[in-house]
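Just so you know, all these numbers are worked out from the coordinates, no wet-lab data involved. Please read all numbers here as calculations on a predicted model, not as lab measurements. Cβ atoms are built from the backbone, for glycine too; each structure is taken alone.
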Structure 1
Amino acid sequence: MGPGLPEPAGGLPSFSLAGRCALVTGASGGLGEHFAQLLSAAGARVWLAARRVERLRSLECRLRAQQTQADSVAIDVTCAQSVAQAFDAMAAHGCVPDLVVNNAGIGLGTPALETPEHDWDRVVDTNLKGAWLVATESARRLVAAGLGGSIVNVASILGQRVQPAVAPYAASKAGLVHLTRALALEWARHGIRVNALCPGYIVTDINRDFLNSEPGDRLRRRIPQRRFGRACDLDGPLLLLASDAGRYMTGAVVAADGGHLVSGL
């Protein structure tokens with residue numbers, strides 16, 4: 001066992017997050033909202049983060065109605081000052097997040113030759129630079145407090161394989177996968193685990209219309225399981241990476257995609 005780590009108790013591994021303080025970026029909808037609900041149900045105190053706090057209030061109220069601890073904080077992940085201020089606000093409430101889900105992200109469906117520079121910057125700044133800023137600020141504070149923790153970067157199978165018209169998104173997610181490995185290597189000695197979750201095509205409000213279209217159905221037929229994922233299909237992988245059940249996992253890249261990555265070319 002590593003220094004300072006007790007021998008694990010016998011029996012089944014624990015997926016409980018009781019006593020943990022979690023930060024979920026991009027929590028105002030979609031997968032971020034689902035992840036926040038999942039971590040709360042597993043026992044964590046959850047901080048919901050997005051650029052506009054008013055979008056988080058409804059979810060915050062729903063979580064509190066379930067007798068769980070939930071708070072909201074404004075964050076622009078592309079701005080180092082905003083990220084630091086968000087962590088300062090959590091610290092003022094006695095919380096140093098030891099679980100971070102780097103979920104904030106955007107995507108565009110434009111051919112590379114038609115993608116303007118500002119769109120490239122917006123996607124890469126949010127998906128890659130934003131994850132870098134949040135992860136490093138988190139780790140800096142955990143190290144200062146003498147705490148370990150878990151950082152889960154939400155990447156994508158498009159960070160490992162590509163399709164047309166997603167060049168900035170695919171490049172940013174591929175960068176995020178490799179950033180995950182680099183940070184895992186550097187921070188393992190501090191007890192900070194860094195892993196990546198790579199969802200396949202998961203149905204959300206943003207992509208539902210496309211996935212239900214004829215082109216979406218052609219895409220579905222290329223997935224070995226012949227179906228798109230649901231948000232709940234990510235619950236097990238996320239809890240594994242977040243909890244002590246995955247305590248010996250760092251630098252891992254976990255796909256949940258119905259076999260899409262291993263489909264034939």
Structure 2
Amino acid sequence: MARPKVGIIGNSYLLNDQYPAHAGGTMNSEAVAEVAGCMPLLIPSDPRFLSVEELLESFDGFLLTGGRPNVHPNEYGEAETEAHGAFDRARDAIVLPLVRACVERGQPFLGICRGFQEVNVAMGGSLYPEIRDLPGRMNHRMPPDGSLEEKFALRHPVKMTPGGVFNGVFGAEEVMTNSLHGQGIKTPGARIVIDGHAPDGTPEAIYVRDAPGFTLSVQWHPEWDANNDPVSRPLFQAFGTAVHAWANGANELGGLQEAG
């Protein structure tokens with residue numbers, strides 16, 4: 001029996017500074033295949049090649065990955081500045097309407113880092129261009145040096161809402177996570193529930209209130225060591241359960257978001 005299909009949102013790159021390519025991190029595919037139990041398929045995120053409608057009909061769920069380019073501030077009504085960094089307008093054009101459509105249909109998605117930020121913007125929220133520049137905030141960016149293990153090492157706790165959705169997924173009110181992001185939520189979008197915070201108040205875990213499907217999204221990178229990490233594994237397992245339910249014609253959350 002074929003596994004449910006998860007579309008992994010790809011990012012645009014210039015290989016050797018000149019060859020255009022779409023790519024996705026191997027860790028994302030590993031987490032989808034080995035922990036969520038689904039078939040990972042990379043999506044070239046560009047409206048020249050596909051439409052939101054085609055994606056909705058072709059996949060059972062979506063992984064909204066992290067990526068170096070940021071959501072363009074025009075998408076939340078602000079002017080572009082140097083602090084906003086690089087952009088991928090083609091990805092914006094696909095993922096923002098895709099998120100809104102999934103929320104409406106109940107089709108599951110899991111947002112990671114930039115994906116977390118896309119969910120907030122898609123629902124009408126805004127972003128800070130650089131968290132570390134805000135008074136009282138820590139530097140959430142990836143360490144510039146060191147091995148991959150050091151870059152993805154656990155760096156700070158995230159405190160969940162007691163009795164909330166993520167508390168239920170993790171079986172704990174506080175978990176340790178990595179941190180590899182520069183931007184973060186400024187104003188939450190309509191129906192966005194902030195269900196977990198870093199010690200400095202930065203939102204780290206969200207879902208969409210009253211959505212009929214799985215909409216959990218996190219600011220950290222749970223794809224790292226997802227098979228073994230006690231936080232990553234239950235998150236991808238919960239996502240996999242939702243995708244399997246959708247593929248089998250059941251629009252169910254397994255009691256997750258209703259609990260919030």
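Of structures 1, 2, which gives 0.25 when FRET efficiency 1/(1 + (r/R0)^6) of positions 88 and 216 (r between Cβ atoms, R0 = 35 Å, to 0.05) is computed from the coordinates?
1
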Requested in this report: Assuming 2.3 is distance in nm of label points 7 Å out along Cα→Cβ at positions 192 and 224 as calculated from a single structure, say which of 1, 2 it is.
Outcome: 2
Query - At a computed 51, 41, 39 (Cα extents along the principal axes in Å), which of 1, 2 - result: 1
Query raised in the report: Here distance in nm of label points 7 Å out along Cα→Cβ at positions 168 and 240 has been calculated and equals 2.0, so which of 1, 2 was it run on?
Result: 2
Query - Origin of the value -7000, where helix-only ellipticity at 222 nm (-39500 (n - 2.57) for each DSSP H run of 4 or more, over all residues; to 500) was derived from one of 1, 2 - result: 2
